[in-house]
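Read-outs throughout are calculated quantities, based only on the coordinates presented, and are distinct from any laboratory measurement. Because the structure is predicted, anything quoted here is derived from the model rather than measured. Cβ atoms are built from the backbone, for glycine too; each structure is taken alone.
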Structure I
Amino acid sequence: MMRGSIAIPLGLAGPPAACSGRPGRIDVFVAGHSGELLHTWSNGGDWSPFESLGAPTVRIAETQQPLPLSGPLAACSCGIDRIGVFIRGPLGDLQLKWWDGKHWSEFASLGWPQVLDEIYPAVTVAVPLAGPPAACSWGPGRMDVFARGPDGDLLHKRWDGRVWGPFECLGMPTARDPEPRCIPFTGAVTACTWGANRVDVFARALDENLYHAWWDGSWDHD
């Protein structure tokens, strides 16, 4: 914040996210108190000053209006100087800001999960995400993003280097005693990868236990 010619620090408004787009480089992202996305980086030496990458917008009365960031964010790199920053948008959609090695894109919506309409089950309706995203990349041109759905299920969306796939539901844990029942996830999700075609996802459920799902060519494991 500027008051006259003096910069007054306001601090940060949320937890940071970090990734590395090339050897010796670290990029850190965080929401500022005015709701914009802040970015700082290091090439192995001193840290840069924070720069503002703007805020997401929504269309109000035929104009695009900025709205503050809300909740944690996620960042991952999927190749040299290729970085995606993901947020839960103001309307509950998944939004992406992209670095192509030269320029930052505007925030772009990757849409909402779809569920069957309760009144007309032959059609689907968009519903908001219930939690912040987590993201990782197991190779150039690949990104996997996860978030909690409105029913407490785990949702997944992936980039294959060309297009974004639809949201897919990975379900939720099942308790088998005294009778089978689903246990919704709560809070945030986290994800990581340790090799090609391998993704591990972790989340806490309503029973306060930590659950783990992984992709090794399939999400289905006994």
Structure II
Amino acid sequence: MAKIATGIDDRIERTGIMLVLSSPSGAGKSTIARYLQTNVDNLEVSVSMTTRQRRGSEIDGTHYHFVSAREFERDRESDALLEWAEVHGNFYGTPRDPVEKAMAEGRDMLFDIDWQGGKQLMEKARAYVVSIFILPPSMEELMARLHRRAEDSEEVIERRLANAAEEIRHWREYDYVIVNDDLERASRRAEAILRAERLRVDRRALGLGGFEEKLIGA
């Protein structure tokens, strides 16, 4: 699907958005994130740092920055991470510099992170965060998706399923919830949320003030 053409409305200055997608593993947040990256302009994906092993289909620097535990600890201790969390026995975190640079330049940032990281971002920058929690239609379907992915051992899959119940309980902390029973529909709903949030008055007040003066000749 082609990206929507931009016009005057899209060029009015506004504050950037930190779009947070969270879900239990296998519920579809990474696939929805890729859809948004492909179909929405002015959206930059935050590439997380992780200590877990790279899967065969993953590219270092594109899907994650794969680092050692020592490297992760160094960046965490030097405040180079905007948020971090331990998930399924591995560490994940968001490098601070790329996010601050993108936001300063008026670009929106997309975060594919778990509820712990989402909570930290909401605590640090609530005015800029729009959060969406992705739920699976059932635990049976979640298990099937994890097996279809065929990139984790049975032990890892069992651990992810065991943690899913606790992760799911955090949906109430988010601005929006989408049940991913159909990937295309769920992706379009996430896109609709982002596009609507971009039009909020409180995000566009400064730019609209200048546009109003030009419009009425004040």
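Thinking of I, II, which structure, once distance in nm of label points 7 Å out along Cα→Cβ at positions 87 and 199 is computed, gives back 3.1? The read-out comes from structure II.
Each of I, II could give Rg/Rh (Cα atoms, Kirkwood Rh), for residues 79-142 alone, but the derived value 1.10 comes from I. Suppose helix-only ellipticity at 222 nm (-39500 (n - 2.57) for each DSSP H run of 4 or more, over all residues; to 500) works out to -14500; of I, II, which structure was it derived from? This figure was derived from II.
In this comparison of I, II, the computed figure 0.6 for distance in nm of label points 7 Å out along Cα→Cβ at positions 135 and 159 is attributed to I. Quick one: FRET efficiency 1/(1 + (r/R0)^6) of positions 127 and 151 (r between Cβ atoms, R0 = 35 Å, to 0.05) came out at 0.40 when computed from one of I, II, so which one is it? Considering all the candidates, the number was obtained from II. Hey, relative contact order in percent (Cα under 8 Å, 6 or more apart) derived from one of I, II reads 32; which structure? Among I, II, the structure yielding 32 for relative contact order in percent (Cα under 8 Å, 6 or more apart) is II.
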